[in-house]
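In the part that follows, the structures are each spelled out as structure tokens.
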Structure I
Amino acid sequence: MTILQIIVLAIVQGITEFLPISSSGHLILVPELTDWSDQGVMMDVGVHFGTLLAVILYFKKEVWRMFHAAGQMLLLREEYDKAERHLMLAVVLSTIPIVVFGGLASEFGLSDTLRTIEVIGWTSIIFGILLYWYDTKSPIKLRMDELRYGHALIIGLAQVLSLIPGTSRSGITMTAARGLGFSRTAAARFSMLMSIPTILAAAALQLLHLATNSDENAASIAELVLGASLSFISALIAIAALMKWLERSSMTPFVLYRVALGVLLLYFVYQ
């Protein structure tokens with residue numbers, strides 16, 4: 001891999017992982033629109049590791065609370081913080097559907113059949129419009145501390161749709177959360193906390209695939225460090241910018257970008 005390819009892939013992954021515009025869709029488009037070969041499983045794991053570190057660092061207080069609650073439960077402590085345990089269990093519950101369906105999709109190769117520009121074009125438009133509808137029509141009344149297990153499960157089921165390239169994991173989970181009446185910042189916060197076990201599960205699946213299949217495009221240690229570092233920095237900036245933006249404005253700019261991207265892709269497909 002060239003240095004330019006690593007830089008582009010890492011920055012694209014870092015920026016798009018948490019913005020509601022689909023990281024998988026953009027990563028598929030990069031080799032489609034260039035003459036670059038596939039980056040390989042190891043580089044995929046490396047750039048995802050960078051984004052994982054970024055979200056853990058940004059939400060370090062919530063992450064510590066969840067780890068503390070898990071430790072208290074494992075030690076069978078009778079006294080525990082109910083709010084900490086509730087948040088931890090809600091995140092775990094919301095992750096179960098994507099783990100189950102993601103594993104099945106990988107086993108039967110369903111994801112590979114949908115990795116086309118045409119699919120990304122349509123999903124960018126359809127789920128972008130859906131995001132706009134719920135973001136503008138839903139009431140803004142629920143906070144993070146009002147999240148219930150039922151809410152978490154519904155958002156988790158919505159996350160399964162992100163297995164379709166171009167849907168956007170963060171976009172569809174924020175859409176579901178807004179549809180349930182959560183504020184924009186609460187929707188984004190829970191979506192990003194959900195991403196932690198989801199990214200871990202995806203990385204584990206990729207490493208399992210690597211263990212059973214040779215990776216012709218295996219990256220060197222230096223390339224992995226560069227990719228992880230750049231994706232970490234870009235993801236951290238993207239998270240901070242998104243949270244700041246949602247405190248005072250809507251998700252409309254992301255919707256406009258999605259629709260414009262989708263129309264452009266479909267134009268090239270059907271012309």
Structure II
Amino acid sequence: MARPKIKLNGVALPPQMIAAEAQHHPGRTPAAAFQAAARALIVRTLLLEEAARQEVKAAPGWIGTGKREMAEEAQIRQLLESRVPVPEVGEEACLSYYEERSDHLRAPELFEASHILFAAAPGEGEADARAKATAALVELAAQPKQFDALARALSDCPSKSGGGRLGQLVPGQIAPELEAALSQLQPGDIGRELVKSRWGFHIIRLDARMTSERLPFAYVREKIAAHLGERQWRRDVAAFIEGLVACAEIEGVDMAGKEFAKA
């Protein structure tokens with residue numbers, strides 16, 4: 001079944017052009033991708049026509065390392081910058097956002113830990129490494145203050161030079177097996193069991209834990225303002241594009257009810 005012709009102000013969009021654009025708009029079906037691509041091309045064309053009507057001049061800028069805007073991209077950017085300025089966000093709006101999302105505006109939980117590693121590749125030398133680690137664990141059960149000395153003497157990790165200290169860590173920064181075991185300890189505790197990872201066997205000690213705390217408003221105020229300003233700007237851009245679409249004659253594709261973003 002042949003696709004209906006897609007026209008903008010009486011001019012048909014070449015199917016080949018839409019098909020080439022469709023690769024950037026994955027859809028559940030080829031037809032859905034084709035329609036999404038057509039909408040994107042229509043929006044882009046309307047923006048460029050509006051930029052030409054307003055005689056927008058723009059020099060391409062850099063959008064990444066070694067990557068410069070295309071001339072049409074620069075025109076669209078300049079048009080939106082002139083017609084849809086980023087709104088200023090007041091103190092009251094920022095404070096309201098801060099109060100509503102206090103659970104999300106927190107510093108990450110931090111913890112400090114140390115370990116003694118007895119290295120063993122999976123299936124290679126595990127028995128010997130486990131035996132040495134077990135002997136060290138028995139010794140530490142009797143003399144926990146020897147942890148640093150044993151780490152310096154026995155550990156196969158570069159942290160041995162600092163007594164096995166791994167420093168300050170955040171969740172997700174170390175192997176999940178170690179993190180799970182450390183979560184069961186209280187500050188100062190040495191794990192009573194060995195922890196196995198892909199590197200071998202570990203004896204662990206939790207040195208400190210700092211719970212997540214709410215960040216002060218003054219610390220996050222600028223980030224909140226930037227977020228709210230960007231969010232409102234995107235809505236304003238969508239409204240601007242909807243105005244261009246409403247004034248155009250479009251055939252063969254449904255533009256109603258679509259949320260438009262920057263082309």
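Consider the structures I, II: one of them gives 0.55 for FRET efficiency 1/(1 + (r/R0)^6) of positions 83 and 203 (r between Cβ atoms, R0 = 30 Å, to 0.05) as calculated from the coordinates. Say which. Spell out each step's value before the answer.
Details: I: 0.55; II: 0.00.
Label of the source structure: I.
Hey, distance in nm of label points 7 Å out along Cα→Cβ at positions 91 and 251 derived from one of I, II reads 5.8; which structure?
Of the structures listed, the value fits II.
Kindly point out which one of I, II the value 1.9 was derived from, the read-out being distance in nm of label points 7 Å out along Cα→Cβ at positions 131 and 147.
Label of the source structure: I.
Could you tell me which structure in I, II was used to calculate FRET efficiency 1/(1 + (r/R0)^6) of positions 75 and 163 (r between Cβ atoms, R0 = 41 Å, to 0.05) as 0.10?
Numbers: I: 0.70; II: 0.10.
Derived from the structure labelled II.
Looking just at Cα Rg over 2.2 N^0.38 Å, for residues 51-170 alone, which of the labels I, II belongs to the structure with the highest value? Intermediate values should be presented prior to the final figure.
Working: I: 1.28; II: 2.17.
Structure II gives the largest value of Cα Rg over 2.2 N^0.38 Å, for residues 51-170 alone among I, II.
Taking 1.00 as the value of FRET efficiency 1/(1 + (r/R0)^6) of positions 27 and 227 (r between Cβ atoms, R0 = 35 Å, to 0.05) derived from one of the structures shown (I, II), identify that structure. Can you show the working numbers first?
On the way: I: 1.00; II: 0.75.
Answer by label: I.
Among the shown structures I, II, from which was the value 1.23 of Rg/Rh (Cα atoms, Kirkwood Rh) calculated?
Going label by label, the one that fits is II.
For which of the structures I, II does the calculation of helix-only ellipticity at 222 nm (-39500 (n - 2.57) for each DSSP H run of 4 or more, over all residues; to 500) return -14500?
Answer by label: II.
Assign the value 40, calculated as relative contact order in percent (Cα under 8 Å, 6 or more apart), to the correct structure from I, II.
Going through each structure in turn, the value belongs to I.
Ranked on distance in nm of label points 7 Å out along Cα→Cβ at positions 99 and 243, which label among I, II comes first with the largest value? Can you show the working numbers first?
Details: I: 2.5; II: 3.4.
Looking at the calculated values, the largest one is II.
Every number here is computed from the coordinates shown, using simple stated rules; none is lab data. Treat the numbers as computed from the prediction; the structure is a model and nothing was measured. Cβ atoms are built from the backbone, for glycine too; each structure is taken alone.
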